[in-house]
Structure 1
Amino acid sequence: MFRPDRILGIAFLVAILSRVVILILSHYATLLGDAWQYDHVAHQLIGGERPSPYWPPGLPYYLAAWKSLFGDAAWVSRWAMLPWWGGLMGLLWVWGRKWLDARWVAGGMVFLSLYPEWWMHSVEPLSHLPVATLLLGALTAQKANQTARSSIIAGLLIAAAVLFRPSVLLLALGFPLFLYFRSRRRHVLLHYLPLLLIVGATSFGLSQQHGRFVLLNDANARNFYLGNNAWTHWYRTWEQGSTWVGEPGMAEGFRAELKDLEAIPPVKRSKAYWGVASQQIAAAPLDFVVRTTSRIRTLAVFDTAYGARQIGTHGRKLWGMMALGLSALMFGLGMALVGKRWRFPHDSETPSLQRAVVGMAILYLLPYCFSFSHPTYHLAILPLGILLVARRGKSLAGKFHRHSWWIFLGILGLLQIEWILHMLGGMG
């Protein structure tokens, strides 16, 4: 019988070695999409240029630090992600060692290592992995020592996550209040201290560089427009955000409107994006409701970005289809386990951890419900689901729980079928 430490150690070793293998195999591969963009901004930074504030500053500056030490190459940006992956696995190790069932946590570590979407996001320079690590770190700090010091550390980690994905700002503002109203401990409000210092200083520095007000980056207003214009798909709200505007199939009216908006001086452009999108919402509120419900549903389905890239970009149809199938199977299994291990509010032993995880997840995902969403956007909170599954104790076996679980599985299955049908119409 393996000891908990040994089980966790083996899982950690599998997680790290699997990433090293992927990094070696992808050494000469070309960066694509957002990964290339982040790498390019880092390249501009080490070259002394002043890049556009369109992209959030966290990841480019982090990559620039690595490039200044090891050289300006794509493989450097990829290997720079390994500490984040190691940090994420290390934090899960701490949870398994101190507070949760080590066997479940070890299984969760292996699960993340095998999940196809993490094959890409744990080695490509993208922001979901750093944010996942920082959010889990914040929750770990709050759990380890519920003091003023732990609140400041947690706030520091969440503030850092905001620099990588500014959409985390809502979580940064709302989560301390959530903790305060649940615990009535005033020291949790110290989360705000590092948030104000870090986000304020970063925004001030960017504003000084560009001669106008910049709240971390410029992409948020554009994303809101892309998810709420007259040509936004009712279900595939992310489509215009992940497709080059010059590609065939894009509506001519959309191209013309976006071209006009991008011709506006930067100091007024964000306001214009917000204004056009708000006017469209006011003119067609039902469309906004339909798109919002679609955005919520697409956050609850299996990931397809890795498999779609293998099929559409690299022409590896069989490998891509296998990855899509594995993603669907693993996501369904993971969600089924979360539902099976769930404790309902009427249970006297409802863990406070469950409330904290759910509160953090909702606050993290909420901004995507109003701009545009894609299944990939839930990656950063998948590790939090391991905390729900790995709690000590048996699953509830009451009649109410069993019936609710089957209803949950039925709804989840219907969402996956809807997603597959839309994928067949246009690869997600």
Structure 2
Amino acid sequence: MSSPSTIERLSRAALLLISMVLLGSSVYKALTTSFTHDESLTYNHYVTAPLGDILTLKEASPNSHLLNTLLMKAFSAIFGPSPLVLRFPNLLAHLGFLVFTFLLLRRSHPLLLLPLFILVNANPYLLDFFALARGNGLSLSFLAGSLFFFLEFARNCRIRAFTWSSLLATLAVLSHTTLVYYFLPLSALSLLLPVVQPVLRPSGAHQTRYPWKGVILVNALSLLALAALLWVPVHKLVATGQLFYGGETGFWKDTVGTLIETFLYGARAGAGSWVLKGIIVMVMVMAPVVLFLRKKDVSGTTGHDRDLLLLYLLLLSASVIVTAQFYLLGIKLPIRRYGLMFAPLFMLTLGYLLNFLAEDRNGKLVIIFATWILAGLFTAHTIRSFSSSTFLDWTYEKNTARMMEVLERDHRGNPSGQPVTMGITWLYEPTINYYRQTRPLSWLQPVT
């Protein structure tokens, strides 16, 4: 095995530094921002409830993301219910996401590793959820881990790799049920791998015997686990009409459109929006074309053709499932944070496409230059969008924690001995009650 080149060592050192900055910014944001409406609602109604009520979703609401709620309950029982403690599982998830996105890109061209890592991770809206006590951050970390092990399985057909991939995909769904749009294509593709085997391996390569029994068993166990844990909660949500949030126009406008809107993070939609739409169209059209035209010309030693095909199929299948259920079953389309899984899945597909194109000596320099330019733009946008005081979806909570501190300080200076009543709008009820319970502020009446 050859030792890393100077470029590779410098890229990995810079990547480590960027990872530390990204993780540090999440920790800082988790420390400095107010607890939000959805986080507080989860704590007030679910974290403090008995375990059985959490598992059966006694109070039907999509606000409780099962695995996130259980982790919040466990961490708060050990370390107390401070915002940082309740958000800590997602901070760990950010570390996992950084590690797995590096592992997914580690075979990139030395000059592409760093900019591709930036493209996957430099998304201010996505980064928000690693500093929040929500299931989104957890699900994205498990998604990245599942993808890594699935690509390893496609490479070596070892059932252990697929077991890890399916386990992490299951945990992703338990973290946020919208990840079922990833879990189902993953399970289906694991059963179709032998069908596309000639495309996935270079000609003349040794054909490893496919572990059919193991793949079927792992898929069955994962489906049974999800059915056992989610059947009752999902049935309650459907029966009570709680799944009302989503798009009603079309996949391109609702899911893709809101992902671009949230990536822009409040910036004016102009040329940037059209550039992102152009990149999406280019990837979805170009990936299958270049794979078909160049499959006989690539040695296959890097595996970029195989991995690109698998990522593309996962992305395409998830998009088709979401669209089909909208038109056939009337299920609303995932928008904003509910469709966030498509962001890293698409950017990884883009990354593997660029790596694949860079194998052509004629266009290598153009690809590398364009990738660095795009990564620079993503970096500048992410830095400009960073806020240590608020989150895009909960900007109205910006001063809630500070308001509670001012109120507490004022009460200490002017104790009346009488209960204090606050008049508020419904948006602030969960967060004020969270702070009232956890400080605790016994003199403050529950707000409604």
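Readers should treat all values here as calculations from the given coordinates under stated rules, not as data from a laboratory. Just so it is clear, the model here is predicted, and its values are computed rather than measured. Cβ atoms are built from the backbone, for glycine too; each structure is taken alone.
Highest-scoring entry among 1, 2, by relative contact order in percent (Cα under 8 Å, 6 or more apart), is 2.
Comparing FRET efficiency 1/(1 + (r/R0)^6) of positions 173 and 365 (r between Cβ atoms, R0 = 25 Å, to 0.05) across structures 1, 2, the highest figure comes from 1. With distance in nm of label points 7 Å out along Cα→Cβ at positions 85 and 325 coming out at 3.6, pick the structure among 1, 2 it was computed from. Of the structures listed, the value fits 2.
Looking across 1, 2, the calculation of log10 I(q)/I(0) by the Debye sum over Cα atoms at q = 0.14 Å⁻¹ that yields -1.40 traces back to 2.
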